Structure P
Amino acid sequence: MRAILSDLDGTLVDSTDAVLRVWHGWMRDRDLPVTPPDQHPHGIPARRVVEMLAPQLDAAEEARELERREIADLDGVRALPGAEALLAAAAGLPARGLAVPVAVVTSCTVPLALARLGAAGLPEPRTMVTAERTTRVKPDPDPYLLGAQELGVDPADCVVLEDAPAGIAAGRAAGMRVVAVRCSHPRDADLAAADEIVDDVAAFLRAEGLT
């Protein structure tokens, strides 16, 4: 392992309740069936989720409205175990024992990612791949491949930290080792495509001897 590429929501930041509040409110406002919490498609940019759930709507316009609502609703957003140590390294701050480069690869837009990092009291990473930066998004490999490129590390030498099936698929398609964390998808069956499953990022860092 020469680099770590980490998802944001559900991996470093627990925003699941806020995400579901916003999306369920939007679905009700648009007279759409409200998806059960365990069936919400986490880890995919809002525009793509709108296209999946309501192809009759203007996906770009609805994604902007969802972003506005998500930035406004940060109640309960918090850092998950291990996030502070990992993001200290990603931000170039001193982090004892964490000597590998780190990037955040998220399906959030830049404004939403920064809002959630700020709400959780976490530093901004120096390298961050967001939904605007690649034409193809998770579950395609492009975001993770771009993250590896920006860190200057071969994809085969990268570890991906993810909490959602779409992100796991993206990491695997990029040829990377994928470690799943239990958060938005607590059932291991949902994470079975990962190379391994851990409780949280802190457990991964301990297992790797990085903290």
Structure Q
Amino acid sequence: MGCGRVGSTLARSLEDRNHTVSIIDTEPDAFRRLGPGFNGDKIAGLGFDQEVLEKAGIRRADAFAAVSSGDNSNIIAARVARETFGIQQVVARIYDPGRAEVYQRLGITTVATVKWTADQVLRRILPAGAEPDFRDPSGTIRVDHLPVPEIWVGARVGQLQEQARCRVAWIDRLGEGVLPDRDSVIQEGDMLHLVIREESANQAYEVLGRGPEHSD
């Protein structure tokens, strides 16, 4: 639901990945953003109206995204898709981060646009570890990305995990993602993606700063 910049981009991206897409908008002119190559259904109407959703094929849908410019419309449409039609994969775009957190707790995945954008900027201007890439809803687990400290180059992943009490989920290396095992050797230029307990994050970064501890 919503054929603005986000909705039209999402619809084209899904179709490029060989998914069947229906898109709903109150303004028929909005469908021009899709371009002539879009093959999905274009439905004019309110995205929380059950008849409109039926016309768009909601009963055959595997997922529903509410990405119009209105918080109220998005959350109502998301709830109708989930509670009336039983769609499990539902995402709503919400501008108000406070409301987004409420609906997140109700089981509706939300993207708080302003907060998300600010967080993305923060993660790129703050020192490593100051702000995680992801934090689970309970606030217990976080995912951080970290350029490998030079002092750890040549060490094994298992040693880093044991000493820093974290997990290396994956490594970005030379433009590709690598799933390491305990014996994988950390290389210069690696970008580590670490899973850490929030309560242990400061200790983990202290260990990463000190470097490997070698037993006698």
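Every number in this text was worked out from the coordinates using simple rules, so none of it is lab data. All figures in this text were calculated on a predicted structure; none of them were measured in a lab. Cβ atoms are built from the backbone, for glycine too; each structure is taken alone.
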TODO: Supply the structure label, taken from P, Q, corresponding to helix-only ellipticity at 222 nm (-39500 (n - 2.57) for each DSSP H run of 4 or more, over all residues; to 500) with the calculated value -11000.
DONE: P
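Taking Cα extents along the principal axes in Å, for residues 69-148 alone from the coordinates of each of P, Q, which one would give 48, 24, 17?
Values: P: 36, 32, 17; Q: 48, 24, 17.
Matching structure: Q.
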- [ ] Name the one structure among P, Q that Kirkwood radius over Cα pairs in Å of 17.0 was derived from.
- [x] P
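Rank structures P, Q by Cα Rg over 2.2 N^0.38 Å, for residues 109-180 alone and report only the one at the top, that is, the highest.
On the way: P: 1.10; Q: 1.28.
Ranking P, Q on Cα Rg over 2.2 N^0.38 Å, for residues 109-180 alone, first place is Q.
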TODO: Identify the structure, out of P, Q, from whose coordinates mean count of other Cβ atoms within 10 Å over residues 133-140 was calculated to give 10.9.
DONE: Q
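Relative contact order in percent (Cα under 8 Å, 6 or more apart) was computed and gave 26; which structure, P, Q, did it come from?
Working: P: 26; Q: 12.
Label of the source structure: P.
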